[in-house]
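K.L.:
Listed next: structures, encoded as structure tokens.
We did not get these values from a lab; they are worked out from the coordinates using the rules stated. The shown structure was predicted, so the numbers you read here are calculated from the model rather than taken from an experiment. Cβ atoms are built from the backbone, for glycine too; each structure is taken alone.
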Structure P
Amino acid sequence: MLVEDIFSRDPLYVEDSAFLTKARQIIRDNHVRGLPVVNSQGVVLGIITTQDMLRVTSTRSNVTVAGYVQEVPAVTGKTPMLDAARLMLKSKSPLLPVVEAEERPVLKGVVTLLDVFQNLDLKKLPKKQICEIMSTKVTTASPDDPITRIWDKMVEEDFTGLPVVRDGRPIGMITRFDILKRGWARISKESDTRPVDSTQLRVEKLMSTPMYSLAPDASLASAIEIMLKHDVGRISVVEDGKLVGIVDRNDLIESYLG
């Protein structure tokens, strides 16, 4: 399967001269993990992601996209799908711009890790259990944590989502989108402006529920099926009601690629 078989041909994008606030609104309103960035001629410069949006502080809301562009590999429609997946995993990017040709890097579309994930051949999955690929050192959030603390963790440690745990039992998930959809700019450490709602709001008010989970001995295929059915990017692994690990799309794609 090639990139041209799965990529989006009418992609959302942003120009490098646009304000970050505009990019954040596009990402939030369309629930995408990132956008290609182009110049005024439509030539691809890189991407901007939800992680960059979380870095935008209340004192830097009027800066442009240009200073936040991440350079990533570009692919063409003839790039094999799994090669594109390898490039995304290697560059830790949720998407890649699709260009007309290497010598003509004009934006033609976008391919995402979700596009790849939706087109994996389940018959070719390794015969492994979830416990063989899950992450066991899981950073969690408490339902009573202030959103600002989780916001800082996501920025500093590049988390896309954290399980919310009470007494060792997962009760929900807090993700970048849960925060971004609120429409805030991050409280800057150099600013005295601290909006009351964002400093006092607790995780339990924004977390996503229900929390989807599997047992450690579940198959990789069952994890993929649940993620696709419920449109989630990660699943908790639970044994005797207690959180013992977490598995996400990247883990499953990496396992598929060997």
Structure Q
Amino acid sequence: MTAPLTDVAQRATAGRIFLALLRRDVRVARRELPYFLLRTTLQPLLFIVVFGLLLPRMGFVGESYKAALLPGVIAVSLAFSSVQSVALPMVADFGWTREIEDRLLAPISIELIALEKIVSGVIQGLIAALFVLPLARLIMGPIAGLTIAHFALVIVVTLLGATAFSMLGLLMGAVVNPQQIGLMFSVVVAPMIFFGCAYYPWQNLSIFPAMKYAVLLNPLVYVSEGMRGVLTPDMPHMDLRAVSGALIVIIAIFWTLGMRSFTKRAMG
């Protein structure tokens, strides 16, 4: 009986430490919430003002474009905030603050330390998405076909997207040096946003067949298309089963690569 009781006690202790680390990160995020929202949602909101308000009023784009734009902008906010919330603190932890050394001294596994970072990133991604959605709706006005009738599916797509990009943040945070963090967002994240079908439906890329299939390597495509499928289902969108399957595969790949890189960096 001693061994099973010891295992239960160890799991309980690990759970308490995990929650303590998560509470600390949530407290830090709450204290920096205005800066976090400004950093992660300003660009999507500016895009909404220009392409969702000004250009439709000027007659340069049709009103129907707003239905394609809104889900994509939410996907960008969700993805950008999730990856930043994990990658930037990790770069600092491994770089100048060396805080990662304190976390590694905690009596829990390296996997749980990494998982706590991912959960923190998921939470912050959800906050960004919830912040952008009502503001975008307020700025753009009525949007044809917008619905929250499929609320459960909205939650599923949001959680899958935030998890995928939090794990991408884990990978980036483990392999990028502090001096290269700006370059990372310029070379990796910016192209990912513009070729992630956030500002146009994936099916409309049929006029560029090579690009239509090349962008399938971009995880943002599946978040954008998933958001379109659950928020504006009348717009052209990728099959939600394909979206869910692709995001699950992406999560598995990023978790494997991220944990391998995180463990190597932490133990190196």
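K.L.:
A value of 3.9 was derived for distance in nm of label points 7 Å out along Cα→Cβ at positions 28 and 76; which structure in P, Q was it taken from?
P.N.:
Values: P: 3.9; Q: 2.8.
Derived from P, not from the others.
K.L.:
Computing helix-only ellipticity at 222 nm (-39500 (n - 2.57) for each DSSP H run of 4 or more, over all residues; to 500) gives -24500 for which of P, Q? Mind dumping the intermediate values first?
P.N.:
On the way: P: -8000; Q: -24500.
Traced to structure Q.
K.L.:
Match the computed value 26 of relative contact order in percent (Cα under 8 Å, 6 or more apart) to one of the structures P, Q, and report its label. Present the calculation step by step, with values, prior to reporting the outcome.
P.N.:
Working: P: 20; Q: 26.
Label of the source structure: Q.
K.L.:
Now a separate question. Could you figure out which one of P, Q the value 3.2 for distance in nm of label points 7 Å out along Cα→Cβ at positions 52 and 220 was computed from?
P.N.:
Details: P: 3.2; Q: 1.6.
Of the options listed, only P reproduces it.
K.L.:
Once mean count of other Cβ atoms within 10 Å over residues 116-123 is calculated for every structure in P, Q, which label goes with the largest value?
P.N.:
Q
K.L.:
Now for a separate question. So Cα extents along the principal axes in Å, computed for just one structure, reads 56, 55, 24; which one of P, Q is that?
P.N.:
Label of the source structure: P.
K.L.:
Quick check: 4.3 is what I get for distance in nm of label points 7 Å out along Cα→Cβ at positions 84 and 204, calculated from one of P, Q. Which structure matches? If you can, show how the numbers build up before the last one.
P.N.:
Values: P: 4.3; Q: 2.6.
Computed on structure P.
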